[in-house]
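What follows is a set of structures for review.
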Structure I
Amino acid sequence: MSFWKPLFDYAKNPGPETEPGVRAALTPEANYFQWTHGTRDPQHIDPDTWTLANGTLDRPGNHEVQLRLFHDYQYNVEAYPVFQQYFRDHQPPTLLVWGQNDEIFGLEGARAYPKDLPEAGLHLLDTGYFALEEDGPVIAALIRDFLARNVGNPQPVPAGAN
């Protein structure tokens, strides 16, 4: 909850008392943490990932945009029951792939989905928040398998066909 507490404190009461907690999530150190924490080997994560993300986060005016997004996140949580009911009613084909060491979207969130989507199958990978960084090939194989089972194997369109 250490990541979320300052965000929800700010969402419920934006102001000078709660703003420093969310601004801390916009620092290079926090960004580095998101990319590397929970990974099997942080040395294998390309430093371009957090370096480029820092450049994006540090654009003029972007921190204020991020503060507005952090404030609005509370409304996502309020909408969860609507999403969950949709999942229960419609059972859309769903692929769940999660970094089991992700402290931002923890295991409780991952394990909630199969309650409403029992056919979804949850794949927990030994990595962190940005699971693709360590397990891109594994995730690609899971996606290909999911699509083959749920979309089929469409035939290529012949050249010149409309």
Structure II
Amino acid sequence: MRYRSGIGYDVHAFAEGRPLVLGGVTIPHGRGLAGHSDADVLSHAIADAILGAIGEPDIGHWFPPSDASIEGISSLKILEKAAELAAAAGGRIENIDSTLVAEEPRVGSHVPAMKAALAAALGIEPTDIGIKATTNEAMGFVGRREGIAALAVASVALPERRPLGS
């Protein structure tokens, strides 16, 4: 096996009248995030990290915002697709490390539920997922409480590369 890493980053602005979904879990909060799907910024960053590790295009390719049939889709479905593509490439998701960047809300008490939901969608163990949270120290759009950002790294084991021409 060979090991490949991918990096994912996503950001969504806060929006009134929407639930706040992070890591597949609805978090009690006065505002949700704007987006074509459920706008789960953490799941989107993780999906892009997995897709990057296997050399596939980002989630916008697989789930374009122009596709009205997927409006409001659960981002756990996006993660399932990323895991399916990794498996189709002969890959195995080894681990995920992620960071939420937000001034609000506090998410620490929700991390175990997020890890369980993400692991179920990806077909891995919750212990294979790291979720950290930090603030932006009151700087920039996150610091002004305008939205949430997320970063993720995925490590995927893939079959050995075949030499060219074989």
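Nothing in this text is a laboratory measurement; each read-out follows from the coordinates by a stated rule. On a predicted model such as this, the values are computed, not experimentally measured, just so you know. Cβ atoms are built from the backbone, for glycine too; each structure is taken alone.
Data overview
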{"read-out": "Source structure (of I, II) for relative contact order in percent (Cα under 8 Å, 6 or more apart), computed value 25", "value": "I"}
{"read-out": "Origin of the derived value 43, 34, 16 (Cα extents along the principal axes in Å, for residues 30-93 alone; candidates I, II)", "value": "I"}
{"read-out": "Source structure (of I, II) for Kirkwood radius over Cα pairs in Å, computed value 18.4", "value": "I"}
{"read-out": "Ranking I, II by distance in nm of label points 7 Å out along Cα→Cβ at positions 62 and 110, the structure that comes out highest", "value": "I"}
{"read-out": "Comparison of I, II - label where mean count of other Cβ atoms within 10 Å over residues 118-125 is highest", "value": "II"}
{"read-out": "Structures I, II, by distance in nm of label points 7 Å out along Cα→Cβ at positions 6 and 150: label with the highest value", "value": "I"}
{"read-out": "Identity of the structure behind -18000 (criterion: helix-only ellipticity at 222 nm (-39500 (n - 2.57) for each DSSP H run of 4 or more, over all residues; to 500), calculated), options I, II", "value": "I"}
